Structure I
Amino acid sequence: MPSRITVVGDSAATTANIIAMEPLFRAGIAVSILCYLAFLLLPLPLYRLLESAGPVAARLMVLFATVSVPMALLNLGHSLDVLAAVRSGDSEQAVAYMAAARNGQIFVQLFWGLWLLPLGLLIIRSAAIPRLLGALLIFGCFGYCIKVFGLILIPDYTDLPGIRYLSIPGSVGGWIQRPHGFLNPRD
């Protein structure tokens, strides 16, 4: 949704898009809340299924997944700030809040990636789930971590040639982890 609303370098157009698509913007916030809450429940059955393959890895999997949920929910507060700024007519502030939400999402993505490593290791050690899935999850972990540290350490990371290809491992892990995985490194 942010990539459909944001017009880079034009806060007035971005604000106009938010106003025009306010019900969609609000629905996006509500659906995100539901997704994060549902995600909170996911590690529990996986823990029960895979704990025997490695109790420490199973606890780390639950920890990393669980940490991501409050971070993501708190980050959604920036989206509510966007709406408040738009309603007050402050388009520059609305764009600043959208940037804050994008930046906050970077830290959430770190934990989305980190939980995939112990999950992948557990799957590889277990006979309950095909090992190939475990390997792909580990691949996804590294993809998320590359993206997070690339965004933090390299100015204009998303503008580097071929960067879309570096986001593929995170996308694979994201698709496995959640059905609405991402490909756009700017979202």
Structure II
Amino acid sequence: MAQIRYVALGDSYTIGTGATEAQSWPVLLSKHLKEDKINIELIANPSQNGWTSQNLIDRELPVFDKSKATFVTILIGVNDWVQGVDAKTFQKNLVKIIDHVQAGLPDKSKIILITIPDFGVTSTGSRYGGGRDISKGISEFNSIILEEAKKRNLKTVDLFTTSKSMGKDGSLVAPDGLHPSAKEYAIWETLIYPVAYGMLK
């Protein structure tokens, strides 16, 4: 079987801010897929803390273009919402990202779109809401993600629901009081794993 070339596109949630690189879910995902006899390599994770969908277009898609990727995960949008990017602009950028990635993949179905976690439940999360309803705002962006996935018959993974636990269990939150801890990233990977495995086996 030809090696699956994996590229993870996103922001702090994909690079694993709050944990080590080895504890980020894309690294865990690749490791566990390999253990289950899937010939996969994480070729690139150009995600950065604070990046928006526009940053992904400008800075991450060029990395994807050079990568010869055959499998991609996309988790983006939290920083758009924090920075006041409106839903219409986010949707336009997301469409551009998905279209670009699909055009570059040998198999257009080898994409997983992942919903945005609810950072508002964390101890410092409310500082980044600008007085807005964080949960409601993130839900609106997530409905756009799910809608665009449905249009193209792409697989999705919901992190929004499970991320609510960060509000009840401090061990799921990093010392910064905002990002997930290694324990929470590991939980996310258990949700992403079966979808990836089903797609790649």
Structure III
Amino acid sequence: MKRQLASLLTVLCVVALGRAQDLKLPADWEYYPLRAGATWEYQATGGKKFSIKVSGLEKKGTDVCARLLGIDSSNKETSEDVTIKADGVYRCAYNDNVLDPTLRFVKLPLKLGEEWDIEARLFNSPLKGKGKIADKEEMVKVPAGDYNCIRCDTTLETNNFKFLVTYYFAKDVGIVKQVLDTNGQQVTLELTKYSPAK
């Protein structure tokens, strides 16, 4: 009986591993290479360090997402799940709290000057706003180097809070700079090192 149970567990593990390996993002975007093992290291406002690593792919509801694990210099951990589809880059969950509907923070296919409406829901609160791709590419200088970037601005409102998030995406690297403005208070993340997936 023990031998049969061990064999069954082995089969189940192999099947589960096979399914995990079969997972694939619906689309790729050269400005956000979400492959398992990719790591971004950032310097935040005030000198704090922050890193994000793609730990792998998993399902969140009906979406296949890249699981991004973040950790700061005080060892505080965060997670988010992001997917890329033909029509955009979507945040599906934050710290395991599912967004329903998901939040499209980049509209694809990429078109300079493009604008779109955003409607999502997190922690039972509605998120509404606008997204916009800048009219032209911008050169951005961060500790990791100089990058030609696509700038994406998203403005969100919920429960009397207003957020403006600006992302700077570099081809084959991802987010090299991010600025979060919450009711006038800003936090900036700048890339110090990018390690692509092996």
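Values computed for the structure shown
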item	result
Label whose coordinates, when helix-only ellipticity at 222 nm (-39500 (n - 2.57) for each DSSP H run of 4 or more, over all residues; to 500) is calculated, return -13000 (choices I, II, III)	II
Given 50, 35, 26 for Cα extents along the principal axes in Å, calculated: source structure among I, II, III	II
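Every number here is computed from the coordinates shown, using simple stated rules; none is lab data. Values in this document were obtained by computation on a predicted structure and should not be read as measured data.
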